[in-house]
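These notes open a run of structures that come right after.
Read-outs: derived from the displayed coordinates by stated rules, not from any lab. Everything numeric in this text was worked out from a predicted model, so none of it was measured. Cβ atoms are built from the backbone, for glycine too; each structure is taken alone.
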Structure P
């Protein structure tokens, strides 16, 4: 039995009469299973949190929630209180659309475990952000670009967080992780990315276009570092080794395209700065990451309106 259950910190709450009893029981069982299988994670959760609530809704319309977000689950935390919110409608819809998922219970368990990993990464309060993050957002606001700046800074925070979360998931369930993210780089070809970049350039302020390009490059590099870890450090099946080699190849192509655009659009100096500052070590904590981001954004003038 999970120590979180033993300490009374873990609470399951059925919040909608539309949630099927079978769905509630299934998700609860899989949540407890992944905690029991990963005592190191439950130990950290026990240390960081006073309470963790797992709340089950049917549809996001039942909650004051971003109507455009139809993810099956979301995670938040503040002042040592963690919450994972499930929307069972989207769990079922997603699974119905994915005929390639053979073991659906393992896939769901892996997804639930991802939310627990997010809580570990939050360390009790996901609202806390580094001072550099807030300072950069303030600079965007002073430039009357708060909307764009907030989107970019949120994306950087999310991408950095996922480095930690992916690493935890990979270590716990290496083969499940590979299958889950084997299509990470296949949703958009390098040519499609380049086309999208130039379309954005026609409609969006130039410093914002540059910020998005550098942010995308950092996200790609972060994912590649995790894929390298999976390929060379984790015990995965021969079948999944082949998947990893393919996804790594696709990732390198995207990175090469992004680096090419950085060189010709922002300049060789920018490319050199990225080579100097960006390695895997910067992704390990949000505080180191945003110190580097602050330095890069300042040197590149990305919070100023570039004419």
Structure Q
């Protein structure tokens, strides 16, 4: 899954684990089922928030307007809770690469080595400030987790206005993105895009002629469907139904559907990421449907000669 790190070395280089320096955890995540990975991620988050809550009961709130405790008698208990918190936080980031690379993780990644310096810090009361800072940074990490969760719920479908039968593929894509399966998510957006285009072609009775033969565009090969729809113009304005950019996007998604998804996305990731591509395609799909169904305007012609 795209949430997971490509290798143990990549995880170590980015997270510098102080507690989860265990290749076995990575192996389990890499080869486990999506259900198992989601379960482990949820478990790590529950343990993380549990440790935060327990530290707050000791007086470590991470709030700027509240001084941390300085009672040496609680230090042993605090040490055990910090160990739990650091381990759970690192395991969460092991299972959620996107969160680890976000600004929300910056503080935690700067502070989670507290255990390595515990003996030196505990020689003075600095240890209490360091624990409180860790709590503050971890609270921001959990807030970032919730922000991503909420964003993922709205991703793609928040402003989507399509009939349920045309929306389903985009909703599946949203769900795939929410668990990090971005390449497959883009594939599903492409399928939803194709279904939408075929539905428009069918509702407007678009036909393709070729050597005295005629067939519905909705039943044509996807390449021919795209080319035909790209030649449609509105009768009143002479403007094209599909812009040059939209046509190119359709063909890209068609190539993605017909090829191995990973190399294609790898080759374009520097220019546009999977999430951005899916968002753009979904926005265009919604707008196209609105343009076609929200008006009685006619096309200049509905029979397209196959000249490509």
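Comparing distance in nm of label points 7 Å out along Cα→Cβ at positions 63 and 223 across structures P, Q, the highest figure is found for Q. Taking distance in nm of label points 7 Å out along Cα→Cβ at positions 7 and 79 as the criterion, the top structure among P, Q is Q, with the largest value. For percent of Cα pairs over 13 Å apart, for residues 239-294 alone, the highest value in the series P, Q is held by structure P. When volume of the Cα convex hull per residue in Å³ is calculated for each of the structures P, Q, the largest result comes from Q.
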